[in-house]
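For reference, the structures are reproduced in the following blocks.
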Structure 1
């Protein structure tokens, strides 16, 4: 149980850091768009925060060490499988994991149309909430992760 909570926190932290990096990139692209639109003379200046990238790289290194530790314990662990929660040692765990994946799949089918419908209203408050599309897109996997981990806790 403690391990599944750890994997859920790691997964949500991954989404948070990804969103942070994307918002930093969005700010840089917005600055560059202003430069192109206004056709400014030199010097051009675009500032981007390095902190999100720094924390993402540190986090990726920590996850790599965590993966290598888990790989020593479990030989059939794939590098591309994230979260590393899919512990299917016996038939009961496979059934529980399959049911949790089914619930997460259903949650995606519910959350994706709702997310698309909320994106329709983005032009109404674009100036006040610039990062709204990034947050909405990242909410879909967050809902999947939370749904999966609430149903997997039986293992």
Structure 2
């Protein structure tokens, strides 16, 4: 299992950062590993929660990998937390992907903590390294996007 946890502090309002991280459709704007995020119709069996088709992509040297996931927002507690879980509709068994965004107000600073759990075995050592580097690079882009929008 892969577990990646990262935080970023920014001088923005919690609701401003929540509006971005609670919508997977914004992720390609600030997270390079997300090639695309397309909103798809909610599944009635899932209670009508918003869902997206996410194309993940990574490159390590000449090796390129990609993965398409259907992710559903299973928790939305504005402006404190959002949780997304892999929910495929093809009837087959799939590895779990769970992404949780938690927001804390710390005086004039807001802390965003992103927590990703992946229960599969697809290129784990490389995936861990790629994700950690992407998180490092994406933090500034996310804060910049929040500041541009508000």
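Computing distance in nm of label points 7 Å out along Cα→Cβ at positions 27 and 51 gives 1.5 for which of 1, 2? List each step's numbers first, then the result.
Numbers: 1: 0.8; 2: 1.5.
Checking each candidate, the match is 2.
Check the numbers for distance in nm of label points 7 Å out along Cα→Cβ at positions 43 and 67 across 1, 2 and tell me which is largest.
On the way: 1: 4.0; 2: 1.7.
Greatest value across 1, 2: structure 1.
From 1, 2, which structure was helix-only ellipticity at 222 nm (-39500 (n - 2.57) for each DSSP H run of 4 or more, over all residues; to 500) = -7500 calculated on?
Of the structures listed, the value fits 2.
Out of 1, 2, which structure matches 19.7, 67 when Rg and Dmax of the Cα atoms in Å is calculated?
Here the read-out was taken from 1.
Work out which structure the value 23, 14, 6 belongs to, where semi-axes √(5λ) of the Cα gyration tensor in Å, for residues 59-106 alone was derived from one of 1, 2.
Clearly, the read-out refers to 1.
Any idea which of 1, 2 comes out highest on relative contact order in percent (Cα under 8 Å, 6 or more apart)?
Largest one: structure 1.
Values in this text are rule-based calculations from the coordinates and carry no lab data. Predicted, not measured: the structure shown is a model, and the values here were computed from it. Cβ atoms are built from the backbone, for glycine too; each structure is taken alone.
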